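Next up: the structures, one after another.
Read the figures in this text as sums done on the coordinates, not as results from a lab. Just so we're clear, the structure is a prediction, and the values are computed from it rather than from any experiment. Cβ atoms are built from the backbone, for glycine too; each structure is taken alone.
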Structure P
Amino acid sequence: MQLPLPLITSSGTPRKCGNTYGSLAAAAIAANTANYMARFAAVGIGAEQAREYGALFRAASHEYAPRVAEMLDGVAEGARINVDEIYALNGRTELIYSVEPGVARTQEPAECTALAVLGERSATTHTLLAQNWDWHPDQRPYALLLDTTDDQGRRVLALTEAGMLAKAGLNNAGLGVCVNMLGTLRDRRDGGVPYHVLLRAALEAPHLGGAIKAVCGTPRGASINLLMAQAYDGGTPGEAIDLEVGPDDVGFLHPIDGVITHANHFESALSAVDTLKYIGGSSFFRAARARRLLGAGRIEEERIKGVLRDHGGFPQSICRHEEPGAADVDRTESLFSLILDLDERRMSIANGPPCTAVEYHHIGLEKTG
């Protein structure tokens with residue numbers, strides 16, 4: 001079955017994995033880097049300043065996530081792109097959305113509705129994650145799947161953008177991550193390790209505790225929500241947790257009746273001011289609606305697909321569609337929709353918006369012992 005987007009595979013040391021990826025996707029990475037450099041310029045960050053931020057991101061990444069940084073350095077080498085521009089690309093959330101400290105941004109975060117279902121609630125007894133990735137529709141041509149196997153035997157499959165290492169994905173230890181953008185008045189552009197490097201560091205972890213440690217122990221500038229889960233072999237029930245991560249604080253949400261849902265606003269008692277309160281938007285009902293649509297009893301994957309295709313609040317619905325007449329900077333839709341079966345180590349992915357998808361396409365990973 002043909003996948004709805006390119007698949008890049010690489011193996012070896014982190015540097016070699018990155019180099020192979022960069023070489024195989026060089027044209028897409030060059031185009032995506034140029035695209036984001038133009039987006040940075042549109043918010044007042046010229047090329048030289050973007051590279052200066054990239055150098056800061058690179059230094060922080062090498063200090064706190066060195067294996068991920070080695071892979072990104074390899075991407076730059078393989079694609080023959082300025083390494084600081086590659087790090088600026090991976091800091092696109094910080095550079096586009098962060099503003100002066102204490103100043104609320106004016107754009108609603110466009111990224112995603114996510115959910116987790118524990119085995120006690122899923123029809124197959126498997127631990128499941130799912131989400132729609134909502135982003136600017138012009139970014140669809142730069143999306144790809146990255147499948148890497150490193151020199152320690154860790155295999156990671158992630159949906160990402162060309163030149164980045166991860167967005168939502170899973171690894172062969174049964175650990176999966178979904179992501180939502182958040183925002184606080186404390187977000188800043190030069191606060192440490194970029195959002196997308198942090199995502200990859202979580203996916204590189206061998207277990208859920210290690211992923212949580214990677215997130216909490218890494219300095220960051222942008223807020224991010226990570227919905228994480230892991231399936232365990234041998235009949236041990238899986239686990240899920242939601243981490244609402246600000247620049248200097250972390251909040252936690254745990255499953256209720258075996259389910260977690262999340263959108264783009266804070267729900268925990270984090271000691272930070274949520275900038276979405278100054279903007280408003282569909283996030284304030286999407287997560288609650290997703291939980292309600294999941295309903296009672298055992299939850300099949302078809303029901304999850306129905307939630308991801310839901311049009312309540314259209315066009316700013318769980319299945320997001322472009323708003324007629326929206327300014328270019330505000331254009332967004334569900335680019336891809338995915339379901340992760342962590343017991344099977346399987347990703348199922350559909351071109352978005354998912355209401356138009358006839359089927360989800362499947363790709364699996366081998367388990368580790």
Structure Q
Amino acid sequence: MMNRKVIAYFFAFMALGMASAALGPTLPGLAEQTSTQLSSISFLFATRSLGFLTGAILAGRIYDRLPGHAILTGMLLMMGVALALVPFTSQLWLLTLLMLLAGVVESGIDVGGNTLLVWCFGEKVGPYMNSLHFFFGLGAFLSPIIIAQTMLATEGGIRLAYWVLAMMVLPAVLLFNRFPSPPIRARDTAVHGQHANRTLIVLVAAFMFLYVGAEVSYGGWIYTYAITLGLSTETAAAYLTSFFWGALTLGRLISIPLTAQLHPKTMLGGALAGCVLSMIVLLVWRISPAALWAGTIGLGLSMSVIFPTTLAWAEHTLSLSGQMTSYFFVGASLGAMTIPWLIGQLFESVGAVVTMLIIFITLLVAVLVFSLLIWQARLHQEAKAARLIT
């Protein structure tokens with residue numbers, strides 16, 4: 001039963017990845033559908049991010065109070081309905097509301113899947129967590145292919161594409177209805193009036209802010225960076241972006257057996273070292289196309305394990321509740337909104353190199369926060385051990 005339950009989570013995250021990656025490739029079609037310019041409709045990305053942030057704030061409290069599989073099933077069905085309705089929406093304001101709803105439910109699925117998987121496996125969640133996020137990446141990889149093929153089959157229409165993506169929620173929905181939800185976990189009782197727990201939660205959220213901000217910034221700006229500096233053609237820059245996300249997904253697949261053997265702290269330390277080394281290559285040899293490709297692939301592989309392994313490490317150190325996980329996703333959402341925006345504000349005035357400088361500085365600060373995390377976690381464990389002895 002446990003193996004089949006895990007498959008349900010994997011199907012849910014593959015559907016989530018497909019839905020998350022659908023907006024970009026269909027944006028021109030949605031602009032035509034709503035008789036809107038691309039410059040006007042592009043704010044749907046911000047609307048969806050706002051919905052995701054809202055969902056991250058609310059979802060944890062819900063999972064701490066209600067059966068998780070019922071909530072996940074409802075969120076998946078809502079996501080499927082939202083996707084199915086997109087091709088029928090000819091008014092921009094209605095499409096905006098749908099994207100806001102999509103962001104909320106996608107966040108609920110994301111928070112819920114991560115939280116419930118932790119509750120299923122506890123400190124042994126590492127390999128399962130990396131597998132879960134691999135399936136998210138697989139869905140994000142398959143989504144543009146599905147969209148392209150269905151648009152070709154229907155001579156450019158996006159209706160069939162969104163209907164196919166909407167149907168992808170059904171396998172997970174059917175499987176979740178067959179299995180009971182994991183028992184709801186009470187919040188961990190921290191030492192010294194929960195001060196140690198609150199400090200760790202803030203540090204993990206800050207680490208997520210920095211890491212996700214760096215990841216989204218690189219994936220979002222590497223195309224423009226390469227074109228602006230004349231390091232590649234437009235076609236090659238598109239492939240470069242795909243290779244970054246592909247390396248990130250492949251790295252999660254490769255890391256699955258490693259997470260069963262290595263402590264999350266060791267995995268994170270090695271991944272951060274790989275990120276810093278890749279950024280040094282990108283900065284020192286920034287006029288070399290070969291260094292750009294090598295650094296991009298190295299960064300994708302290094303970043304691949306950080307998000308899922310951070311959650312596994314947090315479970316190893318704290319007894320995670322849904323609300324705690326929500327705080328981490330709030331930090332991640334804010335990072336994804338803030339750091340790419342900062343690069344955009346400075347890109348033209350400072351130059352394209354500001355992209356790599358900001359990402360490099362962000363990762364260096366992430367290393368500092370990670371060091372504080374290790375120190376604070378040791379204090380937390382020592383305090384817990386002293387409490388058990390007394």
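Quick check: 52, 40, 30 is what I get for Cα extents along the principal axes in Å, for residues 43-202 alone, calculated from one of P, Q. Which structure matches? Don't jump to the answer; show the numbers that get you there.
Numbers: P: 52, 40, 30; Q: 63, 32, 24.
Structure of origin is P.
Looking at structures P, Q, which one was FRET efficiency 1/(1 + (r/R0)^6) of positions 91 and 259 (r between Cβ atoms, R0 = 41 Å, to 0.05) calculated from, given that it came out as 0.80?
Working: P: 0.80; Q: 0.30.
Label of the source structure: P.
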**Asked** A value of -28000 was computed for helix-only ellipticity at 222 nm (-39500 (n - 2.57) for each DSSP H run of 4 or more, over all residues; to 500); which of P, Q is the source structure?
**Response** Q
**Item:** Entry that produces 1.00 once FRET efficiency 1/(1 + (r/R0)^6) of positions 283 and 323 (r between Cβ atoms, R0 = 35 Å, to 0.05) is calculated, selected from P, Q
**Value:** P
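Ranked on distance in nm of label points 7 Å out along Cα→Cβ at positions 27 and 67, which label among P, Q comes first with the largest value? All intermediate terms of the calculation are to be shown ahead of the outcome.
Numbers: P: 3.3; Q: 4.1.
Largest calculated value belongs to Q.
Between structures P, Q, where is relative contact order in percent (Cα under 8 Å, 6 or more apart) highest?
Numbers: P: 19; Q: 26.
That would be structure Q.
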**Item:** Source structure (of P, Q) for Cα extents along the principal axes in Å, computed value 71, 53, 34
**Value:** Q
